[in-house]
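What follows are several structures.
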Structure 1
Amino acid sequence: MNEEQLKIYDYLSTNALGYSNRKTSTQIRENCNLESGGPTNEHVRDIVRDRILNHDCCIGSVLYVDGYWIIQNEEELEKATNSLEKRAEGVVKRSNALKTNRPQAKTNAL
């Protein structure tokens, strides 16, 4: 784990225990003195994603609700995983619509 990953996890572990204490990517970036990586703090989001996928961290987030938090119970885990599953369903639905909507005349050009 690198220094930025540790800073973020330490910050969340101290300040964002539970859904009601969630912190936005901007709050995380500012409090940890990190680069933004863009207007939506992609750098911070990438670090959080890496912590979840590669370092066994249980950090929650919900689509259309700002903030990350350290998941504290089954209800919060359910909230975070339901949001991810709904998002995945939406992406697959959009992908299928694109395939269905593709004009036949353009199929050969693709």
Structure 2
Amino acid sequence: MRRAMTGWIVLAVGFVGLGLGAVVGAQRAQVRELPASTIEAWRQYAGEVERGRRTPSGATTRLLTETAIAQHAHARSAVDLLRFVGAGVALLGVLLAIDLIRFRARHASESNAPGP
């Protein structure tokens, strides 16, 4: 029984490690906010192309510009979700480890108690 409990505690600590790793990884891969000036410059460029001041296709440039801006927002929400799930797994591991350690300590003290 003691070996099984130790295995479960190790698993719980593994959950904590995985969760914290996901949170740290999400933080390192966090998508930076695009500055408003960059977004405005991209849109201005697309407008100039549409007005014929630049050579690329206006419709294609506008499509690519709006797609790049939309993908940035999508990537940021994916990183936020990873951070949330990682924190949840870490919290689950902490709670499981605490519960298992308390359970093991309670049963260890009961088995060491003098008999009647």
Structure 3
Amino acid sequence: MGEILEFPSQQAQGLVFLDRQLRELLSAKGADDRLVDFAAGQLTKMYAQLCETEQYSFTVELPAQLGDEESGMLYRQINAGLEGIRKENHALLVKMLAQLVLAQIRLFQHERSD
């Protein structure tokens, strides 16, 4: 049996950055603390769910006759391809997440003004 390669995804980072940016943006637009906290909470919850979906892991069994150099090259190529796909999907999902948070903020504002 050949070597087994494992491919864990990179852990999603940036929630602290996004939280800070959202809080600063909403505060600059005149949002009160209740709205800012609601928006940040929604962002945190949904971004955590997004990150969970990116925690993939799988194995590839390589033929026994492959040398270390070939195994390393295959590992790098597969990893680069997966990371490219993950980045493209992540960018799209973050945009969709932002739209969803904005919709929830609007709904929150509408419901509390009654």
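The numbers here are math on the coordinates, done by the rules we state, and not lab data. It should be emphasised that the depicted structure is a prediction, and the values quoted were computed from it without experimental measurement. Cβ atoms are built from the backbone, for glycine too; each structure is taken alone.
Summary table below
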read-out: Label whose coordinates, when helix-only ellipticity at 222 nm (-39500 (n - 2.57) for each DSSP H run of 4 or more, over all residues; to 500) is calculated, return -19000 (choices 1, 2, 3); value: 1
read-out: Structure (1, 2, 3) behind the derived value 1.9 of distance in nm of label points 7 Å out along Cα→Cβ at positions 51 and 83; value: 3
read-out: Comparison of 1, 2, 3 - label where Cα Rg over 2.2 N^0.38 Å is highest; value: 2
read-out: Which of 1, 2, 3 leads on relative contact order in percent (Cα under 8 Å, 6 or more apart), largest value; value: 2
read-out: Distance in nm of label points 7 Å out along Cα→Cβ at positions 19 and 75 - structure with the largest value, from 1, 2, 3; value: 3
